[in-house]
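Multiple structures are listed underneath, in structure tokens.
Each reported figure results from applying straightforward, stated rules to the coordinates on display, with no laboratory input. Predicted model, so just to flag it, every value in this text is computed and none were measured. Cβ atoms are built from the backbone, for glycine too; each structure is taken alone.
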Structure P
Amino acid sequence: MKSFFKKVKKSMVNYFMTNKLFVSYVVLAFIGTIIARFFSFGHTIFLKAQVTDLAMILLIGLFGYLFKPKNRFRYYLTWLIIFTLIETINVIYYKFFTSFASFSEIATLGQTETVAGSIFEKLHIINFVYVLSPVIFYLTHLRISKTNYYTFIEKINNTKKCVLGVLIAAFICLAYSFGTATRTDYSRIAKQWNRVYIADRFGFILYQFNDLVQTLTPKFSSLFGYEDAARAFENYFINERETKYNTKNEYTNIFKGKNVIFVHMESIQTFLMDYKFNGEEVLPTVNKLASEGMFFENFYPQISTGTSSDTEFTLLTSLMPAASGTVFVSYYNRTYNTIPKYLKDLGYTTFSMHGNHASMWNRSKVHPKLGYQKMYFEESFKYTDDDVINLGINDSLFFEQAMPILENIENENSPYMGTIITLSNHSPFTYTDKYLPYDLSYTYTNSKGNKVTTNYLSGTAAGNYITSAHSADVALGEFIDYINESDLFNDTIFVFYGDHESRLSKSEMNYLINYNPETGNLYDKNDQRYKAYDNFDHELSKKTPLIIWSKNKNIRESINKKVSYTMGMYDVMPTIGNMFGFSNPFAMGHDIFSIKNNNTVVFPNGNFVTNKVYYNNVKGKYKALKPGIVLDENYIKERTDEAERILDVSNGIIVHNLIKKDGSNVLNRIESGN
């Protein structure tokens with residue numbers, strides 16, 4: 001045994017001494033993946049992912065042996081730089097989008113300029129630790145270059161033996177990783193829509209290579225995957241889609257022939273409606289609208305990397321965002337069934353209004369494709385640089401100049417449909433000198449009986465968000481005052497919706513919820529004032545308001561209610577369509593008043609929420625939303641399968657333009673009963 005271990009030790013020492021460059025490359029690359037996992041997922045150890053990362057590092061390093069010893073340095077250095085870029089970009093991307101970067105989104109890089117502040121707000125110097133990897137490798141190269149290492153390696157010529165050894169090691173690693181993979185693992189790596197799951201299960205390197213393949217394949221052949229997508233499309237809408245939810249209800253045609261204006265409220269979350277400081281509500285206008293109109297209290301956006309543009313698309317089409325890239329940039333020239341198109345067919349004039357560049361999210365090209373006839377972008381308004389907050393004209397000035405435009409539309413067109421997109425409350429919430437004053441202070445009586453005032457939220461991410469949201473709400477209030485005081489708009493329905501969450505982190509939200517201003521610390525878990533706030537709670541907090549409202553008191557009385565059904569952005573079109581007298585046969589969502597408590601809201605990463613649970617598809621865990629909920633053993637599986645079908649079918653419609661190519665055939669088969 002001693003002799004055996006001596007031989008093994010000698011062989012290992014000999015290998016390391018004759019493969020210093022390769023070993024340095026492997027160690028540095030592997031450490032990089034571990035650090036990236038920690039910065040994104042918050043943990044470092046997951047054997048299957050790390051074994052896969054190691055296998056990819058070994059396979060890539062294997063080709064370095066094809067070069068002469070002196071040239072291997074450049075090869076390994078190049079790959080270390082590539083790995084460093086992959087890790088750095090994905091960690092930053094994860095912090096901002098809670099997802100991972102895709103080659104398909106290179107086309108969206110032009111949008112980065114407008115959200116740069118939000119991105120850099122998330123960065124810290126430690127996020128650039130990866131640059132040390134190539135630097136350390138370069139220093140290693142300089143050190144061994146001063147010896148006769150490269151000349152010695154070239155003389156012993158053990159390339160074949162090294163290649164075989166590395167290949168066997170890589171094969172063993174891959175055999176373990178893929179041998180322990182489940183059918184779900186294989187399905188998701190083939191479809192690539194759940195990026196977080198793939199990166200967590202198979203590691204960063206394989207994820208990025210798989211993403212490159214998934215991005216390039218359709219570019220080489222427009223028919224790639226078409227037959228499977230068309231078959232799934234037909235099967236879903238002909239055989240699987242439950243038509244019982246397409247029945248009439250008490251709200252059918254209630255708004256037929258009336259005008260409608262959608263108001264896109266940037267980054268307004270529902271939880272803000274419950275907050276007040278020193279007796280003043282954060283969102284007094286939104287609260288008033290909710291109390292007067294129809295308020296959907298469990299409404300969830302379903303965004304991916306396109307954020308606001310994803311919301312526009314999903315709301316208007318009842319389709320999910322694209323699995324890769326964004327519809328507004330990569331797939332805008334497809335045929336979609338949209339709210340503006342249906343209303344235009346009913347004689348409506350359609351318009352959109354936005355205080356930013358027409359090029360932002362490619363809206364100048366996308367909006368006509370979605371059915372908007374008239375568009376009012378930044379160039380339609382007068383303003384100075386001082387009037388800009390973050391991405392565009394501040395909401396107060398924007399609404400002020402929108403009012404005469406709306407009057408002209410009201411006077412010249414009947415009926416009409418429009419979308420007004422606000423901007424001021426966009427992240428990062430750092431324009432504190434331009435926000436309206438809002439007192440966030442807290443006053444309490446200390447143990448000595450003295451009153452003490454603290455402003456613990458001032459300057460924090462949560463405090464800045466609250467101040468920004470309050471300013472946006474005040475501007476919205478000015479707009480509502482104008483509507484109420486006008487002689488016009490008596491036959492106009494307003495639909496107010498928050499487009500997505502603020503992107504406050506879990507820790508920032510926990511600070512808002514559990515900070516004790518009297519002690520300067522978070523509440524202890526044993527304190528009765530402590531509120532548990534886990535990852536599930538953080539996801540559930542991303543609800544935004546959806547409110548249907550009118551200045552017409554008779555209309556208000558007919559719809560005034562709070563709706564508790566769980567609802568997603570893709571349910572808006574079917575619900576509004578039923579009210580205005582049109583129906584989209586290829587909607588992925590449902591009329592909420594027909595489906596009611598049977599609804600499932602699917603998110604682009606495969607997570608979903610129902611009236612009973614929030615399910616995390618990456619971790620395979622769920623949280624019951626009410627005490628005492630008992631689930632049938634098939635409940636999660638059935639809805640997980642449903643979520644995957646929705647994502648597959650929706651993405652097939654987008655990528656392969658199925659409504660144009662196969663829509664008529666599917667409708668004919670539905671009507672004929674075949």
Structure Q
Amino acid sequence: MKNIYSLLLACLFVATSAVAQIDRSKQPQPGRTPKINLTKPQTFSLPNGMQVMVVENNKLPRVRVQLLLDNPMHASGSKAGVENLVSQMMGNGTTNIPKDEFNEEIDYLGANISFGSESAFASTLSKYFPRILEMMADAVKNPLFTGEEFDKAKERLIENLRSQEKSVSNVASRVNSALLYGSQHPKGEFTSIDKAEQLTLADVRSFYGDYFSPANAYLVVVGDVKMNNVERLVREHFSDWQKTTVPNISYTEPQDVPYTQINFIDMPNAVQSELSLENVVNLEMSHPDYHAVLIANKILGGGFNGMLNMNLREENGWTYGAYSSIGADKDVTRFRAFASVRNAVTDSAIVESLKEINEIRTKEVSQQDLVNAKAKYTGDFILALERPETIANYALQIETQDLPNNFWTNYLKNINAVTAADVKRVANKYFKEGNLRIVVVGKGSEVLKSLQNITNPLTGKTIPIQYFDPYANPVDAPDYDKKVEAGVTAETIFNDYLKAIGGKENVKNVNSMMMKANASMQGMNLGMEIKNTTAGKSSMVISMGGTPMQKVVFDGEKGYTMAQGQKMEFTEEQIEKAKKNAVPFDELTVGDAKVVGIEPMDGKDMYVVQMSESSKAYYSKESGLKLKEVEVQKQGEQEMSQTTLYNDYKEVKGIKVPHTITVSFGPQQLDFNVTEVKINEGVSDADFE
């Protein structure tokens with residue numbers, strides 16, 4: 001025992017001495033690039049053109065199947081939105097198996113089959129793989145396109161589009177692509193309610209007939225399988241899939257703007273600005289620049305420690321995150337730097353983003369940044385190799401992106417070969433600071449004046465602005481200096497509103513109102529029930545998945561909030577605020593309300609009425625209806641705006657009530673659909689106890 005103990009001490013001394021001799025003032029030299037040995041999938045093809053890849057992995061009794069239709073890029077034009085309907089309707093039974101039987105069998109087997117407009121996916125336990133592959137093949141070859149399912153899918157599409165009309169992030173995503181690529185280009189086109197309403201079942205069948213073909217199909221099978229069994233099953237179930245000629249249409253190549261400019265889209269309900277600095281990129285994965293571009297983007301904004309995020313978020317606190325991305329594909333892609341920022345700093349965020357893009361173009365990045373970026377790609381690559389589907393995905397990319405067979409084997413070697421000079425070179429080539437399209441989607445009344453005076457830090461000149469609507473159509477600059485007409489007061493606006501919703505006398509007869517509404521949040525059903533009376537009493541109950549989560553009650557004199565079993569009494573400030581907001585219709589009493597201006601919204605003029613020190617209401621000059629409310633709330637030293645939009649007014653007992661209510665607070669947005677409204681019923685004193 002003593003000899004063992006002495007030996008341990010000796011080893012410890014040697015190890016400690018070795019550590020002590022390390023010169024920590026010098027950065028360790030990177031080790032050799034690990035040698036990558038990628039197993040190749042087993043492959044075969046069918047006479048109809050379908051290519052099949054099989055990766056055997058018997059560690060778990062599971063199998064995943066992926067079908068990819070690598071068709072030429074294509075646009076749907078006036079039929080945009082048909083892709084959504086195809087993906088919804090595929091997999092809802094087949095001409096051989098009714099919908100209910102199809103879905104019930106999949107559920108019974110604990111499997112999953114899903115479809116995209118040009119793809120399919122299935123996962124299952126290996127013992128059920130033969131049946132699931134058979135069902136998947138049947139759904140691919142014999143989709144059940146019925147009028148009933150079409151009507152349901154179309155209704156869902158239109159409802160989804162309608163709910164996104166006021167979503168600032170959705171509008172930003174739409175116009176970013178439409179402006180950069182062009183709204184007629186496959187990567188720039190978008191659907192609209194008008195287009196969706198014109199779609200027919202024949203359009204769905206036509207799209208399927210054009211693009212669901214084995215001619216460009218790749219079937220990938222990964223998991224607990226045997227090659228000979230997979231080949232037998234695939235040939236049995238997919239050989240009769242008839243090959244057709246897929247349309248191959250050419251499109252005009254998108255062009256960058258001739259000079260850096262701001263494209264502004266006014267969204268009056270925006271509580272923050274959506275920024276995107278972008279330019280067109282033509283870069284294939286097989287190009288020698290590819291690996292250097294990955295590193296350059298990683299350092300600029302490809303992660304939390306990127307230059308953009310360190311500046312806009314960590315140093316200045318303007319955003320939750322600022323990032324960049326760049327595409328590589330056989331078709332045109334883009335470079336994009338993006339962030340959501342507070343209205344007050346929209347101009348500053350643009351200036352600082354331009355500075356960071358210029359920084360990586362004009363100065364060589366530090367060795368530490370270079371090492372960190374390479375380490376991230378190395379780590380992600382090695383971790384990905386632990387997943388069996390990675391082998392199949394890499395092999396699939398070699399085929400679809402026309403890559404050399406040793407592309408992934410040499411991946412880490414090529415990543416580690418990137419130098420600081422390479423980063424600077426590709427940044428100058430692909431981050432086009434002189435041709436950037438700076439798309440800003442935000443509240444013009446708060447951000448436009450500062451944008452009109454913004455100076456490009458690289459040229460010292462004012463950046464020109466062009467104006468577009470939420471569908472990427474050019475429009476005139478919004479006018480925020482319109483004068484309120486003589487004789488227009490808060491009282492006249494309120495009277496027009498009361499007349500528009502049913503008449504002042506009818507509104508006076510409302511003693512109580514109850515409203516129920518539903519919204520979706522992170523996949524959960526959010527319920528809201530609001531009750532209030534002309535006696536100044538109010539209550540609101542918020543539920544999640546049918547379970548009450550929060551309750552706010554005011555009885556006219558005092559109130560409380562109940563959440564997670566804890567009750568918090570109202571402060572004096574909350575009591576005063578509740579007294580003003582508890583009644584069903586604020587407009588019956590003018591109080592201190594005053595008209596403060598006219599602002600555009602969706603191309604229409606709105607009267608802006610200051611209701612209190614912290615809140616404004618917006619009334620349509622055309623209809624008289626209240627369409628928006630904005631309330632400023634303080635959180636510490638910061639101010640946050642909550643915007644509420646009112647749409648889809650419907651009559652209930654002679655009173656028009658909004659049935660779509662959109663609430664935005666910071667980056668969060670909730671779209672409530674009103675399901676029930678009761679006037680002068682459904683409310684009792686017990687609701688306010």
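Here are some notes:
- Of the structures P, Q, the one that -15500 was derived from, the read-out being helix-only ellipticity at 222 nm (-39500 (n - 2.57) for each DSSP H run of 4 or more, over all residues; to 500): P
- With Cα extents along the principal axes in Å, for residues 101-476 alone derived as 88, 72, 43, matching label from P, Q: P
- Winner on FRET efficiency 1/(1 + (r/R0)^6) of positions 309 and 509 (r between Cβ atoms, R0 = 30 Å, to 0.05) once structures P, Q are ranked, highest first: P
- Ranking P, Q by relative contact order in percent (Cα under 8 Å, 6 or more apart), the structure that comes out highest: P
- For semi-axes √(5λ) of the Cα gyration tensor in Å computed as 50, 36, 29, the structure of P, Q it came from: Q
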